1. Can you rank P, Q, R by distance in nm of label points 7 Å out along Cα→Cβ at positions 177 and 209 and just name the one with the largest value?
2. Given a value of 1.4 for distance in nm of label points 7 Å out along Cα→Cβ at positions 113 and 201, point me to the structure among P, Q, R it was derived from.
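Laboratory data are not the source of any read-out in this text; all were calculated from the coordinates shown. Since the model is a prediction, treat every value here as computed from it, not as a measurement. Cβ atoms are built from the backbone, for glycine too; each structure is taken alone.
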Structure P
Amino acid sequence: MTHAVKTPDSSPKDTKALYGGTSSRRITVRDIAAAKARGEKWPMLTAYDAMTASVFDEAGIPVMLVGDSMGNCHLGYESTVPVTMDEITLLSAAVVRGTKRALIVGDLPFGSYQEGPVQALRSATRLVKEAGVGAVKLEGGERSAHQIELLVQAGIPVMAHIGLTPQSVNAYGGYPVQGRGEEAAAQLLRDAKAVQDAGAFAVVLELVPAELAAEVTRVLHIPTVGIGAGAECDAQVLVWTDMAGMTNGRVPRFVKQYAQLREALGDAAKAFAEDVVGGAYPAEEHSFH
């Protein structure tokens with residue numbers, strides 16, 4: 001009697017995996033912690049509407065961020081600074097409605113938590129109650145530790161964000177890499193430990209030297225989510241319009257484009273227009289009698 005030999009391709013998938021797992025329930029922060037313990041890497045994308053979010057959910061993306069990056073790529077602002085709580089809440093609710101499995105993280109926009117922990121709790125509570133998000137994200141390390149601590153005590157999971165924090169663009173005078181030099185690196189490590197100690201379940205590292213991000217990832221017991229922070233982070237996130245080639249003009253150096261949707265969508269619009277002008281659309285099969 002012969003037996004089939006299992007190959008790596010035929011081995012069963014990890015049913016607990018964040019990406020490729022078989023569970024259909026909502027992913028939670030406990031799943032995120034378990035992935036860190038397993039050494040599993042996972043992807044995160046931004047999403048701003050129900051239709052796009054449903055595509056990513058069906059593709060198996062385990063975590064989606066309704067980021068204030070909507071200001072740049074969805075609402076037409078020059079930066080993330082003008083984004084309001086009303087806008088974040090509206091679009092977060094749409095993303096939640098469009099998904100079944102992914103953990104949805106809602107961004108706290110500029111001005112919604114800087115006054116202190118009480119304001120942060122009020123803003124985060126609104127995102128949880130009105131939009132239905134499973135967690136919130138806010139920028140800042142040591143300076144935001146008190147806000148994170150109160151939110152976690154109130155039962156709201158928090159994803160922290162350190163390194164380049166886009167809401168501080170006016171203070172930075174642009175979007176420079178953070179953590180270069182001994183003093184800056186030491187501060188970033190302090191920020192990372194501060195948000196972990198405050199109770200954050202994960203921390204985004206944006207525009208940080210790869211070596212420093214790797215050190216932070218080794219030091220922390222919570223997952224690091226890299227964006228322009230090298231390959232050693234526990235997870236990677238991209239703005240979906242950058243990832244899919246929808247962004248007009250130059251994209252950041254750390255972005256890899258996996259499609260050219262802007263070109264494809266433009267071609268489709270031109271083809272439709274030419275059919276209308278030339279009389280080819282609507283044809284008989286598109287008409288009612």
Structure Q
Amino acid sequence: MMDSHLLADHYQRALRADEVLAQIDAHYPAGPTLHQLAPLDQLHIGGVAASARLLKRLNPDTHGKVLDIGAGLGGLMRQGAALGFQMTGLDITHGFSALNRALSSRVKQPDALPLAWVTGDASALPFVDSSFDAVLFQHSLLKMPNAARVISESRRVLRPGGQLVMHEVVSGPNVAHLRYPVPWAASSAHSHLLSLVELTRLLENDDFQLEHIDDWSEMALAWRQRQRQKEQMPRQAVLSPQWVFGERFLTMGKNLVDNLAQGAIKVVEIQASC
């Protein structure tokens with residue numbers, strides 16, 4: 001339970017939810033678009049384009065009921081809903097779940113299916129067996145201390161023929177030189193990176209059939225370098241990761257570039273079925 005409190009504190013300590021909503025209401029009175037929210041609610045390497053690629057792995061007609069584990073501020077959820085998926089977002093950080101709901105209420109998506117938000121622990125999912133067609137992870141497993149339990153729980157809530165799709169950060173060949181802080185951890189004590197070999201072994205141990213593995217590291221580095229240039233511009237953006245992480249993000253953003261460039265971390269996409 002202590003790890004859960006530490007994780008929630010890591011994300012909530014600099015979160016300025018009321019100010020974020022006031023900023024959005026002032027600049028986007030008619031309601032923000034998904035792209036306008038992206039600097040705030042797509043807190044992963046790759047942004048909207050990476051989320052689009054992840055969602056393309058699924059078909060809303062055959063795998064429409066989706067659980068987003070570690071949903072954060074809901075960028076992936078809203079993007080999925082716009083494509084016809086019935087999205088449920090789970091996050092252990094209540095402040096994120098509450099702000100996710102408030103952001104969703106401001107986005108105009110009249111044709112999208114309604115969203116559902118749950119504050120809960122991925123190692124003890126509050127859902128019955130076989131209740132989802134697909135489970136998504138996007139830069140979320142690396143924050144979880146008991147990955148084996150989380151994978152087992154994901155398998156439990158997936159129906160037969162269900163799909164698990166991941167866009168995850170894993171350890172690289174030079175992980176010993178990983179620089180902190182990074183968005184998911186202030187220090188090595190709170191980082192739970194797995195290697196790709198360890199992650200695929202956990203999936204196979206729970207009888208997942210691996211269908212697709214792709215290394216996105218080069219693309220991720222190019223994207224993060226472009227974002228880093230934007231973040232260093234003197235003009236203050238309407239929304240940015242600093243509204244979540246505070247001034248710490250200036251260092252986090254630089255460390256992400258260095259960690260990718262030096263092979264301390266890799267970014268991968270994985271799809272598996274059950």
Structure R
Amino acid sequence: MSTKWTAPRIRALKGKQRFAMLTAYDYTTAQLMDEAEIPMLLVGDSLGMTVLGYENTLPVTLEQMLHHSAAVSRGAKNAMVIADLPFLTYQVSIEEAILNAGRCIKEAGVDGVKLEGGEIRAPHVRALVENGIPVLGHIGLTPQSVHAMGGFRVQGKTESDIERLIRDARALEDAGIFALVLEGMPSDTARRITEAISVPTIGIGAGPHCDGQVLVVNDLLGLTERPPKFAKKYADLRSELQRSFSSFKEEVESGTFPAPEHEY
């Protein structure tokens with residue numbers, strides 16, 4: 001059996017095995033994640049904040065996504081690589097959605113794309129799937145709608161909101177998504193959505209009841225200055241990097257680097 005993770009293989013995990021997904025933005029990190037046997041790597045438009053220094057994801061361009069997605073694809077041999085479709089690359093028309101998603105597949109070598117939105121995006125999802133492009137859905141807190149939501153706010157708190165999210169999830173499932181990201185919602189809301197559909201859910205700030213979990217790699221590695229509540233820091237690379245940079249500076253200034261063992 002091939003070790004390569006695919007959309008059908010991910011979908012088949014529903015109810016059988018929990019699985020992990022991480023964001024990745026470069027070749028080396030993707031290679032390390034692949035060696036750790038992470039099944040799915042998301043080249044998130046979160047790179048707008050983690051890599052490019054923007055306040056949110058909205059300024060990220062398709063060209064930037066293609067650039068980083070290609071690097072991740074070169075690093076990951078077995079993981080399924082998913083590229084985020086950035087703001088205004090799929091909302092305008094189904095035709096643009098197909099063209100831009102197709103560029104991610106053809107030019108960046110990814111295995112599928114992710115787009116935000118519920119029932120309103122079902123026609124886009126259906127068109128992409130019918131054209132051979134696997135789609136990962138995304139509902140709840142959708143960062144590309146940050147202005148409409150009034151900030152990064154928890155979603156699905158009221159019964160009417162929960163029912164709307166379940167309708168969104170079912171519409172996306174009917175349209176052909178292979179899995180669904182649930183972001184920024186109470187754990188019971190995520191549980192109800194997870195139970196309502198037959199494709200896996202992947203939680204981020206959505207509690208323990210999802211089929212899989214995803215974190216932004218910068219949060220996981222302790223690189224984020226003010227990480228969100230839902231993130232767990234598995235390392236403290238921020239402090240370690242600062243220590244390393246300071247040590248290098250001090251050794252250069254003192255003349256102890258380079259030492260004889262670093263000379264040709």
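1. Once distance in nm of label points 7 Å out along Cα→Cβ at positions 177 and 209 is worked out for each structure, Q has the highest.
2. Structure of origin is P.
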